[in-house]
Structure I
Amino acid sequence: MKPNVLHLSTLHRGDDSRMVLKMAVSTALRYPTIVLATPPLDADTSITFLPISYESSLLKRLLFVHPRVLWHSLRIRANIIHVHAPEALPIALLNQWLGSKVIFDVYENMAKQLAGKQINNNRLFRWFFRFFDRIARRKFYFIFAEDSYLESYAGVRKPSIVLHNFPDLSLFPSSASSTTSSPPAFFYLGQISKARCLDVMIEASRLLRKEHPDFRWHIFGKPGFDLRSFEEIEQLTGYEEVKENLIFHGHTPAPEAYRTGAGCLGGVALLRPIGDFPGSYPSKLFEYMALGLPVITSNFPLYQSVVEKNECGFCIDPTDAEQLYECLKILMEQPAVRTQMGERGKRAVRQRYNWAHEQQRLLDFYEHVLQN
């Protein structure tokens, strides 16, 4: 009988691009795979989904969601539990005592992120995370989304691996859009926050609309980190002036967002130098490249090593709205530059920065965990 796998989270959606569309889809190629996640759920029939309710409040999740997740995990008794949320570490620990092998997927360096987070970040949560994170370092296997996390987790006792969150090319449109959208538009995909420069994007939009009043910005994702709601976005300086140019699509399945992005002029992945951002690739950077879009990102050395090396976009001061405006203007007014950057970025993703190689390393790591 094949070992079974449980991908466990108390807050991720069942169509999450990393947990489900990459990790779970990959493990299902070799093992019976179950995913505990909040709706909506992906339609992949190779995976068994168990829906749980979504609560935005950490306290409500602890009181109402965690007990149900614990019950499901004890009932399933998976050979491997792949945990994707730090707050679910206590559930994973109990399952390990009962015989499961546990892999902790560290997709963000929470220890560094806590200083900047304004949501679900009270003193109790910080203590809770640090206590169970120390236990995890001694008892669990680790998957890291970034090489830079190895420095923070130098003391882990069991084997670990870095699996970058590179794009799965099978999820992208089969061919790039031959025409750009009308009116001309730019693309943003990911969490919406001031840490990810929404305020800078708004100010650059204010400058751009003076010359190109009809442009649009397709923004996919939901507020987080330092913005609690779309109502808070409406209070940002300059929002009223450019609100007709900003189209907020909300949290949307990645393949659906890609179809819109394919017709845009470029993608923006600006992050401030907060927490682990300078040492961590933004996934959207490679997603834009896979779509054949020029990218505008922060001038961190790690990002420059991709964008400037492959000549596929611009690396700028993430706090400088005027620099962003100048880059947007170039992409609007110089189609030859835009096309060449997009083609170079797409070629780099197909040759190097894609999920296919990471998938095989994931399956090899699972075999190592099972045999250890």
Structure II
Amino acid sequence: MNSRLLNLDALRGLAAILVVWQHSSEVFIHNASVAQHGTELASFISQVDFGRIGVICFFLISGFVIPFSLSGTRSSLKKFAIRRFFRLYPAYWSSLFIAVGLTWLISDWMYPMATIAANATMLQGLMGVDNVQGLYWTLTVELIFYCLCALIFAKRQLANPMVLLLFCWGGLSFFIGWQLLEKLPITLPELAPSITYIPFCIAVMFCGTLIRHCYVRKANYWYAILAVAATFSIPLMVLFLFFLGKPVTEDPLRFALPHLIALAVFFIVLLLPFKPWRSLVSLGTISYSVYLFHPAVMRGLNWIIQQAWAQPVSAYPVEIYILATTLVSIALSILIYKFIEKPAITLGRRLSSGAERREMAIA
């Protein structure tokens, strides 16, 4: 694998851990016996928003990597669809099954079948259905981006930086337009914040695509510059207005800083010559499972420490529970990757290669 892609794989692992830290600190700090040891770390993680840093890094990496799995052959779309399906859905459905089952075991409550069925599509947010796990909204973004890449590829424009830039700016236009409409005295459909945020995330992903375009071709740098400047000028503007005493969001620093930090980290990892730690690269390999399954680990551990029989382990500092969640999530994800993710990826490759050979034989 290209050394730069190894670096990005390591960043993917780090991004997953940042999300785990964000979510686990938010959950465990609400336990009074944990909070009595201090809330400084949890407050810092929350204010800097480690989770958003991780998610923006994920989107930049996906934009950088995913479109280039489409080649110039006519069978690439089918291959792309098959491989993406088997890469995403088996592990996703497993996490959905565990999340639903854990809710039933812990809370003695079952999600309606309609909610479970909608979540199984990965597009539940667009249907107005709640996510069984809050982080599922990011996978809806990924799926939309895959579809847009497939559409652009079908039109033979995936190598055209102007088209990629227009899609980036289109996402920004939708995002900004909706924010402005919400300020007007008109009635709009009530959409979850995660839904109105999707167009901005799509713009971020096309930034990653244009950065890869320039990185590979050593040309057309202005397209990437214009995409990044336009997209990340939004958090910069939010920050600037905050310092002028005119905040445009509830928590301007918490919105602006994670985007800018994520962009800086992405460029550092991409451009600086260094060899990533093997453990981080390995973590990148299982990062999808870490991302999907850490909420179940976190909820299970949080339930345990609230039980009377677990009193001896229920009053440690929040750092201990963050570490425990991280380690157990990694251990579980190794198993999930070995028994679910990897076999599904292998099956997807075999099926897509078989479909490609059959099409070539027919041609």
Structure III
Amino acid sequence: MKNIFKPLLVLLSVVAVSCSTDDVENRPIIEAIDAPQLTAPSDGNIYTLKVEDKDKLADRFVWSSANFGGNVEITYSLQMDMSGNDFSNAEVLGSVNSENQLGVTVETLNGAALALGAEPFSAQAYDVRVKASVGSEMDMFSEIATMTISAYTTESPKIYVVGGFLGASGYGNDWTPADAVPLAASAFGETDFEGFVYMANAGSEYKFLPSNGSFDGDYGDAGSSNGSYTNVLKQDGEVNCGTPDGTGGYYFVKADTEALTYSLEKTAWSVTGNATPRSWPAGPGGTPGQDHDLTYDPIMKTWSVVLDLTKQDAPDNGLKFRANDDWALNLGDNGADGSLEFNGTNISVPEDGNYTITLDLSNPRGYTYSLVKN
């Protein structure tokens, strides 16, 4: 057994050495000879991007082949950064292997611009280049081309409500911008901010912040003393805002930073309709006591109630949410998708049963609900 093993071990060693020698001899020598050159698009191109074109081709980037001195597979990556930033924070628009072009969609180009800190709808300069790589052994870069991009955003701008109510109301630490409650505008460029804010304690004071990172540029009330409620916003020489009657509650808050106005409306939410045990409330505004009151949970930041519901087939039947036993503030579901709209369509109940009904108003202008059968 020993005599057989030794020749076999020697044979394997010879084969291993032979394979290693061949590998070294056949391996191509990698050299940085010719860097790729970006040939299209032209330097100085201008792109005004629009959300309706997001799936369209923004441009096709074309470059010459890099030369690494051998027949090797080359990976090309298209990099983009803010102009003059020396690609220290580059975004990659895409990569291909051994190809000389890459089509970039409007959505991809827009996403890269936003990731680099673009101000939406404002023309800004960016640098692009092609990176050629052979594994992790060597990289070469093309010369830089500059382009001007106006990026878009579909996100509504926000302001934030900060004050001495945050801790008691389940939001976080009092007067801490990072824990402030957001309000959202109807669209980018608009200043009609709205949202729901719970202020648990009486005598709550607060301000409005342009961002949740600091107090820079904060808005307060135009009154003469802290806790004033004049409905008028002021940035310089302002005082802390107060609630309309000095008490606490769950408020529908509106603020317009261009018109310099704001308002608070105290709300208590309920559900009503002929899918509920008490049916629709009678009279123009509805008789108080016919609605089914929801209970607010400051931890979950939702309103809820458990009810027996009945399926109603007619399109004008079902249920709705409303505030203060009145129709002035009511929410329905136009798309039957769980998203709520003011004065929206009645909400259908899928089948008879006992349900947990939940109303979530914590996401400004993104109000939702759920009906979960128990």
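Throughout, read-outs are computed from the coordinates displayed, never taken from laboratory work. The shown structure was predicted, so the numbers you read here are calculated from the model rather than taken from an experiment.
Taking 15 as the value of relative contact order in percent (Cα under 8 Å, 6 or more apart) derived from one of the structures shown (I, II, III), identify that structure.
I
Out of I, II, III, which one gives -25000 for helix-only ellipticity at 222 nm (-39500 (n - 2.57) for each DSSP H run of 4 or more, over all residues; to 500) as computed from the coordinates?
II
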